[in-house]
Structure I
């Protein structure tokens, strides 16, 4: 974590003093605590984009500068951090890579009439029907990730039965599993069992026993696993230690190599992502990775770095088109974008949805500490009742 804090501090050094004519982007993100691996590279990627944009003259003839405040991976501190960067003049407030932990800072931006942008929240409530009409997520809905995994499970792996294991401590996990269940059953798959745990649970022995009993009672092709670090890797380690080698599928909450050493020899593990750190097949994504490596000396540690780059491409286009950084003016322009091209593929917004619900995803397969891209997927638009989990 010391290294991560140093890297985050270094990311802000180039910004220099903020002047009245500058366009200010504020970061109310985790510079310390358990969320640092999820926020750190998104912050650095945003700073890469800012540096590149300033090298071309900035926006509207103005340079972009940054201010920051540490949320300390805490919701109450997140609200304070959001207030701090708003006071410092931010036109966009970048918040933590999660709805539950990013919303407190995003709400401060919304109340101040400023755009709030989560690095990679996967819950659509980071938007007009949750935080407010000025809130966005740079990422895709968790439901999209779940649906892409269901397609991959059915079409590529020929799995027809699945067991859902949900860490119900955050909204992202619930949405991820909801998307999987919707698409898996749409395609004719059968959910043969469901169970829950909490990220902070030191043991999932009871859940493992119930899973093993389900396996004995009938066919189970795979586990749909909805969680994040640190509790997610701990549960996976316990599942594998119990001798259960079923394929496991999951979303971006467990992307990246930073935790893989904690589950030695992990295999048959699949992750749906927007951009792969294990050699993305798209040249435009590779170019971003190369620029990131040139600036910071290493590639991103997970996919959470990439979506913010694409979002800022569209924000800059809207600012340039409207000749304004006024939040309502820019948002109104963004809401007209339908499959607008970016370095990560097409993006769309609407008055109701400020997150991507249908976009290209890739599937990483993890084998003994490393990964590779094994499939691509583009899911259809997710129905509203699935996006907001209206059906019980």
Structure II
């Protein structure tokens, strides 16, 4: 698919807003940002966001035009798969507190990649305002390099925990929606972006950090775990669905360092709270594991602050029984040679130990993280 021209985007925005539009920049967001680019350990993404800087009448605006990467794997093989993701985003982002708004859902014309309404569609896209702020993963990179915490680092962790407590208290008690919880648990195992799809993305040849049949074993344990959780429909609540440091942008303001905006809420607006808790907390574990070979130091401080803040605020001890399945999902992400190609085999091995041990445990113990890294008997 070709990238639309600046004139095509300008025409689309004029038709959408019913105002005169003049674009001053249209291109990859990464090319526009002038801040120093970091050495990001995470390499794969599901698409390239394009920035539109424009004048709408008398107002100066910035919006992001984004679509799904066309490619095989992770459940994105068919156009209908990619459309499903974008329609879900359009339907749900504006319902989630602190999330960036979505302005429109559209598609690209087959003939010339001009932007159109749905009828004569090829690939789809969404349009949203550009969210201002710095991705939270850059905080973790700074801490990784410096080995020390700034005063606001702990405050930010508490703010993120408090936010999750707040949205997870929004319960969906509609009997007709109970199936959404069952689906969330099922999709965590079987969706192309989750456990089954991630396992399929690993190379077929023998890997020095995996024993024969170990991916299959992890899948089997995950299926068994699904059946432990699927009846817990009373836990259905508002979730983000992909609450990791690349989707959290903190303000650059020194006076208000805990204010943030969220990106890319995924896989539905209702689910299991353990999904969000594991998606963020695994990154404190992962950062420490890469640097120290275990959870310790400044990243242990952040992990403990996050878990203690969330668990005391949520008053939901049952979440510890749901977390092993979602940690197994996230472990397949962070151990992936596709998503994180530069990791050592030793680090990947410890991640797999963690995933398999935590599934066997039946209940996550925040005090036992380093025990989960140990080789299995």
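Every read-out reported here was derived from the displayed coordinates using simple, explicitly stated rules and does not represent laboratory data. Keep in mind that this is a model prediction, so the values were computed, not measured. Cβ atoms are built from the backbone, for glycine too; each structure is taken alone.
Worth pointing out:
- For the structures shown (I, II), mean count of other Cβ atoms within 10 Å over residues 103-110 is largest in I.
- Comparison of I, II by FRET efficiency 1/(1 + (r/R0)^6) of positions 79 and 263 (r between Cβ atoms, R0 = 35 Å, to 0.05) - largest value held by: II
- Read-out helix-only ellipticity at 222 nm (-39500 (n - 2.57) for each DSSP H run of 4 or more, over all residues; to 500), computed value -14000, structure in I, II: II
- Computed 0.95 for FRET efficiency 1/(1 + (r/R0)^6) of positions 199 and 279 (r between Cβ atoms, R0 = 30 Å, to 0.05) - originating structure among I, II: II
- Looking across I, II, the calculation of mean projected area of the Cα convex hull in nm² that yields 19.6 traces back to II.
- Identity of the structure behind 3.1 (criterion: distance in nm of label points 7 Å out along Cα→Cβ at positions 167 and 367, calculated), options I, II: II
- Once FRET efficiency 1/(1 + (r/R0)^6) of positions 55 and 95 (r between Cβ atoms, R0 = 25 Å, to 0.05) is evaluated on every structure in I, II, the highest one turns out to be I.
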